[in-house]
Structure formats: C-alpha cells, structure tokens
1. To test your reading of the models, identify which of 1, 2 gives 16 for percent of Cα pairs over 37 Å apart when calculated.
2. Here mean count of other Cβ atoms within 10 Å over residues 238-245 has been calculated and equals 16.2, so which of 1, 2 was it run on?
3. To which of 1, 2 does the computed value 0.00 (FRET efficiency 1/(1 + (r/R0)^6) of positions 102 and 310 (r between Cβ atoms, R0 = 25 Å, to 0.05)) belong?
4. Relative contact order in percent (Cα under 8 Å, 6 or more apart) computed as 22: which structure among 1, 2?
5. Could you tell me which structure in 1, 2 was used to calculate helix-only ellipticity at 222 nm (-39500 (n - 2.57) for each DSSP H run of 4 or more, over all residues; to 500) as -13000?
6. Computing distance in nm of label points 7 Å out along Cα→Cβ at positions 222 and 318 gives 6.4 for which of 1, 2?
7. Using distance in nm of label points 7 Å out along Cα→Cβ at positions 206 and 286 for the comparison, can you identify which of 1, 2 gives the largest number?
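Bear in mind these aren't lab numbers, they're just calculated from the coordinates by the rules spelled out. Model, not experiment: these values are computed from the prediction. Cβ atoms are built from the backbone, for glycine too; each structure is taken alone.
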Structure 1
Amino acid sequence: MKKEFDICVLPGDGIGNEVIEATLPVLEKLQRGAGFALRFKHHPAGAQHYKATGDALPDATFAAAKAADAILFGAMGWPEIRYPDGTEIAPQLDLRFRLELYAGVRPARAIPGVPPALADPRARDIDLVLIRESTEGLFASRGKGVVEADREARDTMVITREGSRRVHEFSFRLAERRKLRGKPGSVTCVDKANVFVSMAFFRKIFDEVAARHPGVAAKHHYVDATALDLVRKPWMFDVMVTENMFGDILSDQAAALVGGMGMAPSADVGDAHGLFQPCHGSAPDIAGQGRANPTATFLSAAMMLDWLADRSGNDALAQAAGKLERAVDTVFASGRMRPYELGGTDGTAAIRDAVLSNL
C-alpha cells in the first residue's frame, strides 16, 4: 500500500495561484499523522509564462506532470494573451490530449447553506455527475480547423469506437459505485442522435456498454432536452455522459444550479493519470484582490484524494477526502459564510481559515 505521493502543482494564471495557495495548507493539515504523505512540486505553465517565454507548457513541466501521481491545477489563460491564430492559451487542453485524460468528471452537488438557483425545494437534493469525453468530439479539431478563402470555416467532430467505449465504461462503473452509496445508479447518454450520424454512433456504443452493466439503469436524452431538464428537474439525473463540446456547455449550466463556478470542482482522468482543478478560469477581473472563492479547488483536492485512494488502496486518503468534504459542508451550512459571487464579503483567506478550523 503506497504511502507517499508526488503531486505536480500547476497554479497557472490569475486566481489559479490564489486558490492553489489556499488549498495547500488544507492538504497539509489533512495529511498530518494520517497514514499518507503528499509531496508538492510547483511547475510553470500558462498564459503569463507564454508571454514571458513563448512556451505555454514547457517540456520539463509536462514531464513532471506525466511522472507525478496526480496533478493539482489552478487555472490557466488570459483573454489578452493569445496564440497567433487568435485562440487562447490553454495548456489544460494539451494535458488532456497528451496524457489521454478522456473522462472529464464534473460533479454538481447542492452544498448545505448555499442557495440553489432553483426555488423548488427538491433543488437542495441535486447530486449529479456529468462525464464529458475530453479527447475527441468537436474538440478534436482544435488547431486543425480550416478557413477557406475567408469565405468558409470548418471544424470536424470526431467520435471513435474506442474513445466512446472507454468513457461509457467509466460512466457505468461510476454509477455502480454511486449506487452502493445510495444514489440512483443510472447513466444518461446525452447526444443529438436524431440529427448527426456521429451522435447515433456514440449512442450505439453506449447501448453496447449498457448491456454489460445490467445493474445500472441506462437512459437517453437529447442535448437540447437535457439543457431544458437541467433547469426544470435536475434532481432526475445521476450520472450523465456526453460528447466534449456538449459537456463543456452543460457542465457550466449544472454548476450554476448549485452556486456557480466557485463551487464547481472537476477532474480529468484517464487510465494512468489524473488532473484535478476548479471549473472556473483565471478571472482577471478579480485576480490579486483576495476575492476568489477557493471552495471548488478544495473539493477538487478531495476528488484527487479519493482517486489516489482508489488507485493505491490507501483508505486513509479516502477518509481525508470525506473529512474535507464534510468541513466544506459544515462551513457553508452555518449560513455565516458567503463568497463574493454569492453576494457576500468572504474572500479567499476567510473561506480557507474556516475550512481549516473545521478539519
């Protein structure tokens, strides 16, 4: 049973640095006498690094990320700093493709004391996970799009059998684990199979995988109807699996239901590597002001601990993950903690200190 873990820390740009700075003391406290040790090593990458050096993801940084047991990521990108083709700096996408982090895991869970976006009392029971296939779909065209004679632009959606199979298998295994914890144990395939042959293919492979997991309810939902039902009745969803671009959009919508991006953790995982980061960006408008909400990063760190526990067999990591989630819930359930984006005045340090005091 492994007890020491190398964590590649990539703070990145803007508030990415601030939320990572707030999270490391929390992880340090969790590991004291807990039966595991996390070794944090910081590495440069991001838009500001690109501006200074011409390199957004240095080879040494990528090598460190590949060699680490897990990657803890802040946020990268800056609107005014772009590649020559006009696209933004996004090393997180490079890491997804190069490390085959094919499952984008986007939980949306109502946190006690955080007002949900919906007035319906059932909104306080929202607890879903959207799985976004992260290595193909429309994002497969990143850097490969074509503009013809300034008249027509074209990007191509790519859906492969293997890419679809592995993300569907991941989703069904997750639903099986959630069912053991009292969740519904269902997977909804979100697609546009009524229009696009690529989506019909995605659905076909979903049905093949579903047949191998008879204990999990398999459902289908078109993406437009899903967007509607995430507003009408989000509590009906458990695990959802979808194409890259659809998942990019729907995961932000789901985050809005439970308090916004400052409350939204995420993981990008594959068969060999895992990257954990808040869903929000670098937020240049509040960077350096101490107003960033570190909660999403805390919860992403809890996901990292849980993932490491599953891979290593070290149950102390899973216990620490649960302790961190409970501390976050306790802090907000009191009703006294309110981040800036939810109309309050509690910034990064205040939320960090409150979570620390509840560990």
Structure 2
Amino acid sequence: MRQRYLLFFGLLFSTFLYGQDADREQIISQATDEFNAGRFYGLPALLKPVLDDFRTTNEQRVRVYLLLAQAYLILDDPIAADDSYLKLLKADPEYVANPARDPIDVYYLSKKFTSTPIFTPHLRIGLNTSLVRTIYEINTSGVTLSRKNIPKAGFRFGGGLDWNIDNHWSICLEGNYSYRAIKQERKGLFTANGQPSDTQVILEKQNWIDIPMYIKYADDSGKIRPFGYAGFAINLLLSSNGTDWLLKNNSSDGNSREATGPKVNLTPKRNFFNRSLVVGGGAKYKIGKDFVFADLRYMIGLSNLTKEDANYYDKDGNFDTSIPRYAYVSDLFRLDNILLSFGYIHPIYDPRKKTKPKLKNLFRKQVTEERQ
C-alpha cells in the first residue's frame, strides 16, 4: 500500500512539473509570436514570469534572453541589449552566436562579449615510468660493465591552473607529487673463464615534487577538444632510497655468493634541485560545463641527479659501507619521465564585455602624438 502511495504522488509531482514546463514553453512561444508581429514593448513583462521561475532551464533562459536582446536592438536600447546578452552568457557561457542561425545584429552584438574563463583549475592523477640516460659510467672495478635499465611503474597526483590568454592559448602552472622507481642491472664486475659471473641489481625509489610551467594550445569547440603544450619544469627530489639490493657472484668452482640487505638512503648522493623540458598533449571531453581529460606527457631531464662530491659518502660524510658490500657506485645520469594522467577540469567562466587591447591603444596614442 505504501509503495502505491509513493508511486501515485511521484506521478502527480511529475505531471505538475511537466505542466509548469509546458506553461513556460507556451509563454516563450507567445512572446516569439509577439516579436514576429512587431510588438516589442510588452515582451519584458510577458517573459518576466519565465525568468523569475527557478525551474526555468538554462536552455529556456538562452532563448528568452536572445529574444529580448533582439527586441532591445530594434528598440535602439543598446544598454538593455548588452544586459540581455550578458545574462544569456551567464546561462550558457559557451553559447556562440552564428550568423547562419542568429540575426546579423545579434551576431555583431556577440562580438562585444566573451565568457572565456580567466583562470581554469584542474586536478589530475596518473601513472609514470622513468628512463635513465647515463652521462658518465662509474663502477668499483674500473672495467666496462653491461648495463640494463628496467622501466618500473610509479604514480603521481596533483593539480594546476591555466591562465587563459584567449579561447585557444593558455599559460599553465602545476604542482604535482610523483613517486618514481628505477631498476638497474649490471654485469661484468667479476668474471669466470672470461665471462661475466655476477649480477648486480638495485631498485631505487624516489619521491618528487614537480612544478611544470608551459604554454598550451587547445581547441575551443566540440564535445572532444584536443590540446598540446610545451614548457619547462622544476623538479625537487625529496628523497631517494636504494632497496632490493642484490650482488650475486658465481665463481668458477660452481659456488655462488650473494650480498643482500636493507634499504640504503641515497638522498645525500642526489641533487635536490633539478630541471626538465616538458612536452605533451591529450584531449578533454565536455560534460555539462566541466571536462574530463587524458594527457600523455614526456619530461626530458636536463640535470645530473648524482652529486659527484658525495657519491662515495653517507649522510654523515663518512665512507659509505654499502659500496664494498654491494660493489655499487652511482653513475652520473639524467632521468626522463613518461607520464599518463587523467583529470577533471572546472572552468571558472566570467561572462564580460571585451576590453580593448592595451598595446593597440598604446600604438594608436603613439601615432596620434607623432602626427601632432
């Protein structure tokens, strides 16, 4: 019985809402007929109940304000026309007047306004992998080693802010936390019968703060909007630890010796302040007034991560005992990163009248002064 009552009242409420929407549509239709008949003065009063109704949809408000803007232009009331078009953009910030669809005077009116967000914040989360680029090889035996860098997965999260210059170009700043891992495998420290008889493995785990700054170009229309960017990043290495240490030596007599142990703090051997180039791109997908996006980025390391004067010492300045234990000394190297991110964008729309470019005004002023 209770379910029947709930169903009855639900249907009654839906019928009420539908009836109210039909009433609003009827008023808009009547106002359109009045406009087409050339009766403009009564339109604001006729449409006021629609605009005052909180249930009026944004699509209905756009149609109402578009009709009012046309009427005010015909009545030679530019202030009221501007106000109506500005309210239209507040209802739908991405509305773009089209000369093939809208009256030509409304199209030219639209050129006086913009709703491009001044600032656009976003959040992101994703995965990364790191690529070692060796600058100079260093080892404890003085011989050439066989080296293998094995990509490992890491993760990152953070956010950023776009300062929009116009509908396409933006200057962007981000702040991200990244966890990265580097796995290195070396062979050739020891030999047996002229062949490498050893395996040296180290997994280095790092925590970073990345601050990318870049210029971005993005499409400004459509459901799916591609973008691309390039710039520069400051990379702060917060900590680095060597884990999963392994030094395995297979002697010619068939015996095998292994050295393993706990993690070793490598932070004192790494440079805190680093730099990189940033290139990337992706696409964003519009959902309502917001977007979700996917972004693939490559960060090209510019800095040597290894402190040359601290490479053989621990955090206290003493000779590092892990060197004879694992026969490991860090190469001089740079670190590249490939990053795949997914995120959410919330544009802060700001419908407003366009201002004249200051540089253009300055140029005109200079020409005027020269003519005088």
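1. 1
2. Structure of origin is 2.
3. This figure was derived from 2.
4. So the calculation was done on 1.
5. Label of the originating structure: 1.
6. This value belongs to structure 2.
7. 2
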